[in-house]
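Please go over the structures that come below.
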Structure P
Amino acid sequence: MSAVLELQAADTMRDQLRHRRETLAERDAVQGAKNELVRWNEARTVVRRRIEELAAEIAGIEDQSAAIDKQREKLQKQLRTVIAPREAEALQSEIAGLTQRRSDLDDDELTAMEEQTRLEAELEALLAKEEPLTSEYLAAEAALSAAETDIDGELVRIDERLVDLRAAVAKPVLKQYDRLRQNFVVAAATLAGSRCDGCHLDLSAAEIDTIRDTATKKDGLAECPQCGRILVL
């Protein structure tokens, strides 16, 4: 095989390995496991925050209830000493209002406590998922690392081989090859019948004759008149 074609084959292999490394299924698995952990953490944070809010709400209700009980007891003591009907009626009305307010607070506290109990059970279920989710993520990362290590080993071997392959290509041809590689994945191709294996275009008989004539003078190398790639005959 021509030295420049061997170089192209090695570069193509390296390109494929790099692409494979970037598109490993293990990478998707890591991202999926990471996303699950993120969603789990967000859910845990939301539940914990709401539990804290409910605890503060319940504490506030209990403080209000205690204040109402104290005020109601005070008014009831006053009522026992009042003689005037109107004053007694006013105190009774105020006590009734406090009693209603106290009942409403009890309902609010019960509702908050029921939600708190439900969320504490939900939090417990969430916490039970932490270990398996973390283990899944760590296992996915380990699998990705192993796959990357395998590919990196192959890339090192190819890079070492490329040193020798590049040294075997004539400098003018290597310069042309490197320039073409900036624009094309395949810089050097073969002539398959009347078609360039680089651009896959059919060449005319006159173009084929010119290519063959050039190749005879340049150690079997020419250029594709359609795409400019190095053609190896």
Structure Q
Amino acid sequence: MINNRYTAEGIGTFVLVFAGCCAIVVNQAFSGVLGHVGVSLVFGLVVMAMIYAVGNISGAHLNPAVTIGFAFAGRLEKKYVPAYIVSQVIGALAAAVLLRFLFPTSETLGATIPTVNVLRAFVMETILTFILMFVILNVSTGHMEKGIMAGVAVGGTIAIEALIGGPMTGASMNPARSLAPALVSGHLTDIWIYIAAPILGAYLAYPTCRWVQGPNCCSTVCQKSSTSV
């Protein structure tokens, strides 16, 4: 069952990066057929779908920053973190390679490239990830989503943040999602923003959740439950 969670994370992240970045590439290649709203919805909907598909197996983190955020909060044992992240990165890279095959003329493959200065991009990615992680912590038990509406809450948050942050930074909130197309396309400028800022944002969400929810946000019971899958 433990190995299944890594497979689930790899497949889930593959689907996320393939669908989301494919939407960007298709929108660029076919005269804006999806539009900014359409691309944003694709990211939100695919995350929602993957939460319902593999959330019961791995928690459907699909994002190294989320995995690290759960570890910060004591909801996921740190020994699981490296394998989660490796699985996510492998899944994301596989998606980017497939996109290169399908769209050989695409210059960026949906890579996140900031349109604002470095400081503003870093702050935006930090805030976006903070909001995402705050929502996730509040709709999860341990490192697993709880309730039938958890996927809607998380997917909806991603769609909203993509709508407002996409034009500035690409609204990544996810190191694996940014790293994979950047590596395959060769657009590595400012990639550190998309690694450091989401991790910082995820870290800041934990004390905020504790402040709002009290000890129940990240209690000993939650920590124990993270090893039960």
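The figures follow:
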{"quantity": "Given 3.7 for distance in nm of label points 7 Å out along Cα→Cβ at positions 32 and 120, calculated: source structure among P, Q", "calculated": "P"}
{"quantity": "Value -24000, calculated as helix-only ellipticity at 222 nm (-39500 (n - 2.57) for each DSSP H run of 4 or more, over all residues; to 500), assigned to which of P, Q", "calculated": "Q"}
{"quantity": "Value 8.4, calculated as distance in nm of label points 7 Å out along Cα→Cβ at positions 112 and 176, assigned to which of P, Q", "calculated": "P"}
{"quantity": "When mean count of other Cβ atoms within 10 Å over residues 96-103 is computed for each of P, Q, the largest belongs to", "calculated": "Q"}
{"quantity": "Which entry (P, Q) yields the derived value 51, 36, 29 for Cα extents along the principal axes in Å", "calculated": "Q"}
{"quantity": "Structure with the greatest value (metric distance in nm of label points 7 Å out along Cα→Cβ at positions 24 and 88, set P, Q)", "calculated": "P"}
{"quantity": "Source structure (of P, Q) for distance in nm of label points 7 Å out along Cα→Cβ at positions 168 and 200, computed value 2.8", "calculated": "P"}
{"quantity": "Parent structure of the calculated result 3.1, given that distance in nm of label points 7 Å out along Cα→Cβ at positions 40 and 192 is the read-out and P, Q the choices", "calculated": "Q"}
{"quantity": "With mean count of other Cβ atoms within 10 Å over residues 56-63 derived as 26.5, matching label from P, Q", "calculated": "Q"}
{"quantity": "Value 111, 16, 14, calculated as Cα extents along the principal axes in Å, for residues 8-103 alone, assigned to which of P, Q", "calculated": "P"}
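Any read-out appearing in this document is the output of simple, stated calculations on the displayed coordinates, not a laboratory observation. Please read all numbers here as calculations on a predicted model, not as lab measurements. Cβ atoms are built from the backbone, for glycine too; each structure is taken alone.
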